[in-house]
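Right after this note come the structures.
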Structure P
Amino acid sequence: MAFVRAIVLAYARRALDPANALALAQIAPDSVNDPQARISAGQMEAISGAAMQELDDEGLGWFNRALPWGSYGMLARASISAPSLGVALQRWCRHHGLIADDISLSLTVTAAETGSGDTREWATLSITEHRDLGALREFCLVSVLRNIHGLACWLIDARLPLQSAQFPFAPPAHQAAYAVLFPGRTTFNADCAAIHFDARYLPLPLRRDEAALQHMLQRALPLTVRPYRRDRLLVQRVRQALLTHPQQTHNADALATLLNLSARSLHRQLKDEGATLQALKDEVRRERASELLLRTNRPVKQVAEAAGFLNEKSFIRAFKGWTGLAPGEFRRAAPR
């Protein structure tokens, strides 16, 4: 609840009422100042999203100037074309200083001995504070590190295990929450805020493209609030597999094998993301078939095969259901 109190304080500084954001997150106003109260990850997503839009500040009051809606999306777009995770993180650190000069971020690599006596390189993402962040200091430092860690996981489509996290303040009363926010050892009263992880992750190539970024930005807060799951945004992976492997994705079992999942996990995780396999197949096949009918002279049988259908008859039946027209009629009706 300490982070909710920080958001409420951001509202107070703007002379605005947080009642709507609290209601959307189903947080009772009288629980905000209860030191024993806790909220779920879903409630944190809800109140953060509402506050960012109502305050028009993705920084939620952390910095001297507000970060208008879309600021962090702009940083993500600047990083998405990087050849590796290390370059993407360097870009994020550099560009973050352009939108908020209250803090600066840096990525460094150092060698240290492991418990077995071997030497390993560790990457450190650290924050330097350039002014007193006041009552929002903890919320700011925690959120900025969670933001960049969540994005790093998403960019390589894998969990990025943390060796440790550190913070330049005394252990708060809610320090137990840090084990959830930063898996790994957490220390307090450090020189600066930072996270540490194995530097061997830095050369990994990015697994995301612009289309995936557009999809992610529609619901980016889970990357900050929740621990990363490899199959988050499974919808995008399924859509890509259906597009690139139409002949290997006729059924759930074949598609699940291609994605290294069980069919049961495939259906369950798509449901979690508000989608169904059949709806995705229909969407991708309809788009692919329509494009081929309009832009090529391929026979309907070849269009059916390219769109992922086993035979021409089932394709014609499905296409009439989508558009009300048979494929040949659809082609003839298109403007020339």
Structure Q
Amino acid sequence: MQTRNIDYQEERVYAGTRLIILFVFTLSSFIISTDIIQKIPLVRLVLGGMILLSLAYNAFIAYKPDMFVTLRKNVLIFVDLLALTLFIIIFEKYGIYLFALYVLIVMQSSLYFGARYAYTSLASASLAWVLLYLYSPYWHTHYDIIIAFAITALLTSLFSIRFIRTAEETETVLAEAVMEERPDEKNIFLASMPSREKYKEVIQDTVKRKETFSLLFISLDKFQIIRDKHGDQTAEKIMEEAAKRLKNSANEDDFLARLGGGEFVIISKQKRTFLRKYLKKLEESTMGACKVGSINVLIKVNIGVSLYPENGQTVLLVSKCADDALRAAKESSSANHVIYGNIQ
């Protein structure tokens, strides 16, 4: 199973590319005068509205990546094809240059969103062609062009679906082969992490040597809710993914341990002047969408930070400060990490 949400990343790429294309089309529309196309101001207005919708869409998938996934993708495809049909009706004979966009939208949506969205885009395109035939006197008499592009879009969809299905089958075969060679790899990673007992030994030894360090208590947000809703196996896989992300983003000389449940700890020797930048890197690298089978979950962390020896010169005191900071981070609505000295 691939826990990184590839679907989410593909959606972000598609949404970003779409926004750029809309900006290009909007700027290009100002080159066309009303002498050529009388209703060009309406085209600009629709394009402006689509840009605002696209900006809202990008913001939504950035902050609510696991909500209304299927609905938002279908709505985006439907809006694009409906707007394209409106433009072709307005442009009349010049609209023939836009017909290729039907094929492009159908193909791109299926490649970026998945095979099932090829059916959605094709159904929406079919509705658009019917509207074009019924409500445009010009295209009513040029129905042969509509049919030609409809056939092209259909063949493109079938090709896209076949390509995606083949790629998925190949990926499944490769994944199964890897799992046969390393059946216990996922369990090994969590099992190999230092435990709470090892963490106690390391922090006591570090304090004895009076080495300056930052203590980070890290908690997966709403982890118990995820466990109750999706079960222990899914929760363990999500925790494993979070652990891997933390491991990849931590410094080489950091000590990372698993405390239990959805909690981790890092003893970091990061210099104080770069601590905030370091915390930001941890957050950006760890937080994000995670896919476990058909379940999409947003990994979010809360971090409480205390400093040794500033916030305490014993293990008990510096740990208590980190725990207080973590509690403040969980209660905060605007910050994912809290440094003990900043608690009001």
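Points worth noting:
- Computed 12 for relative contact order in percent (Cα under 8 Å, 6 or more apart) - originating structure among P, Q: P
- Structure (P, Q) behind the derived value 0.10 of FRET efficiency 1/(1 + (r/R0)^6) of positions 101 and 197 (r between Cβ atoms, R0 = 41 Å, to 0.05): Q
- Of the structures P, Q, the one that 16.0 was derived from, the read-out being mean count of other Cβ atoms within 10 Å over residues 77-84: P
- When volume of the Cα convex hull per residue in Å³ is computed for each of P, Q, the largest belongs to: P
- With helix-only ellipticity at 222 nm (-39500 (n - 2.57) for each DSSP H run of 4 or more, over all residues; to 500) derived as -22000, matching label from P, Q: Q
- For Rg/Rh (Cα atoms, Kirkwood Rh), for residues 85-124 alone, the highest value in the series P, Q is held by structure P.
Where a number appears in this text, it was derived from the coordinates with a stated rule and is not lab data. Every value quoted in this text rests on a predicted model; they were computed, and no experiment measured them. Cβ atoms are built from the backbone, for glycine too; each structure is taken alone.
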